[in-house]
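J.: Next up: some structures, all given as structure tokens.
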Structure P
Amino acid sequence: MNRDLELIKEIQAIDAQIMESERRLVLAPKRKEELERELRELYEKVETEKRIIGELERERRRKERDLDAERERIKKHESRLYEVKTNKEYQALLKEIETAKDTTDKMEEEILILMERIEELRRDYQSSLEYLRSREKEIEMEKKRLEQELSSMDKTMKALQDRKSSLLREVPEQLKNTYVLLLERRGGMAVANVKDGVCLGCNINLPPQLFIEATKKEEILTCPNCSRILYYIGE
């Protein structure tokens, strides 16, 4: 087994970890922002629901005051029935009472509908509040995890970089230069696994003889299509 090939394979694995760490360094702050935005939106939703309930409660109280006033007006009209002198006045007063009672019936119905709506919104508000409290705890835990991950990332990255530098010192200069160049040109993937006669770097079928040689792991071989260093991983 070619030692240089094994070294390059190990270095590639380290580079993959470094790239993943760098990706997390970029994504972690974004994730924190997403979590904070989600929490703000949940707070706003709860506050909006609370405000709407308050507005409807004020509307209900206003309607109830209007209803009480209308009922009082009906009582006054009814008391006047015994005071009118003519039948015409009596009939006119009865008409006013009937109209007022129709109005109170309508107002009572409106209040009932409003109360049902308020009750429905209160249930929704309570559900939203419970979800907010639950999600708030989850978000706080995830933010702490992200902060811990970020705080330990520098140490992890340094350890990986040190290990990579140590291994690169053991690699021949020409191979090292080839690896570094491929790493830059091939999106961080300089070494391609080989399986079932295919270069997994570019998914191209390798010439049969090249594939056979690659399975032996005795020399540094490259893909004729993408130029990546080939490493056989087994069937």
Structure Q
Amino acid sequence: MGGLKLQIQVATRRAQWREPALSLFLAIQVFFVFVAVPISATGLFPTTVLAFLFGMVLFCACLVVAADIPAVVATVGAAVLSVIATFIHANFPDQRTAAVGAGAAVANLLVVTWVIVRAVFGPGSVNAHRIRGAIALYLNLGLVFAAVFRLAVLFDTKAFSGLPIDSERRLLSTLVYFSYASLTTTGFGDVIPVHPMMRSLAVFEALLGQLYPATLLARMVTLELEGRKRRRDD
């Protein structure tokens, strides 16, 4: 009887963490994208800070899916893969280990995307936390494409023009910048995809960037407003 009561308490705590964790996830992600990555490119703090912040993102993802054991296992597994890849590249720095690290980053971001999708669009009423999670999902799309672009540059340094390939920090920051410029269809023109596949991928990202706010995010905001109106009427 006591074991059942404990299980109920744990499940209740998990449910309480689930949606506020979406708001925490968004806050950390905004700091990571718009503050940590650009400052790291200037050399003011080491890349270990980026690794720590990325670890915090994965921790928030675990909180979001705390009631879903398979998703927690996938998130932790992706984090372990990233740590191993980082360790290997730090001790054996070459193109192959860099590719392993970039591939691990892509895998991590895809797992996080899957986790947030399940939380944002899962069963339950739409609220402010879920809307913030949808915004975080939009930002995460930019990071996914940036990681894929990084992987592509490892195999073809001429896939883009205008990239600072002499510095890993500046390269990462520039690719994140280019990814969000593509996602929002800003297109400043200082970084240009040259390889046909990179052009196609940048166009695909731009399409997602336009369709997402106009459909999914707008729909969630509408549902949340309708929910508030129903609660007031009741």
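No value in this document is a laboratory result; all are computed from the given coordinates. Nothing here was measured: the structure is a model prediction, and the numbers come from that model. Cβ atoms are built from the backbone, for glycine too; each structure is taken alone.
J.: Of structures P, Q, which gives 22.1 when mean count of other Cβ atoms within 10 Å over residues 134-141 is computed from the coordinates?
T.: Derived from Q, not from the others.
J.: Ranked on mean count of other Cβ atoms within 10 Å over residues 150-157, which label among P, Q comes first with the largest value?
T.: Across P, Q, mean count of other Cβ atoms within 10 Å over residues 150-157 peaks for Q.
J.: On to the next question. Ranked by FRET efficiency 1/(1 + (r/R0)^6) of positions 94 and 206 (r between Cβ atoms, R0 = 35 Å, to 0.05), which of P, Q sits at the highest value? Could the numbers behind the result be given before it?
T.: Values: P: 0.00; Q: 0.55.
Largest value of FRET efficiency 1/(1 + (r/R0)^6) of positions 94 and 206 (r between Cβ atoms, R0 = 35 Å, to 0.05): Q.
J.: Match the computed value 74 of percent of Cα pairs over 21 Å apart to one of the structures P, Q, and report its label.
T.: Corresponding structure: P.
J.: Something else about it: Assign the value 15.0, calculated as mean count of other Cβ atoms within 10 Å over residues 174-181, to the correct structure from P, Q.
T.: P
J.: Turning to a different aspect of this structure: Tell me which structure, out of P, Q, gives 20 once relative contact order in percent (Cα under 8 Å, 6 or more apart) is calculated.
T.: Only one of P, Q returns 20 for relative contact order in percent (Cα under 8 Å, 6 or more apart), namely Q.
J.: Given a value of -29000 for helix-only ellipticity at 222 nm (-39500 (n - 2.57) for each DSSP H run of 4 or more, over all residues; to 500), calculated from one of P, Q, which structure does it belong to? Intermediate results must be reported in sequence, preceding the final value.
T.: Numbers: P: -29000; Q: -26500.
Source structure: P.
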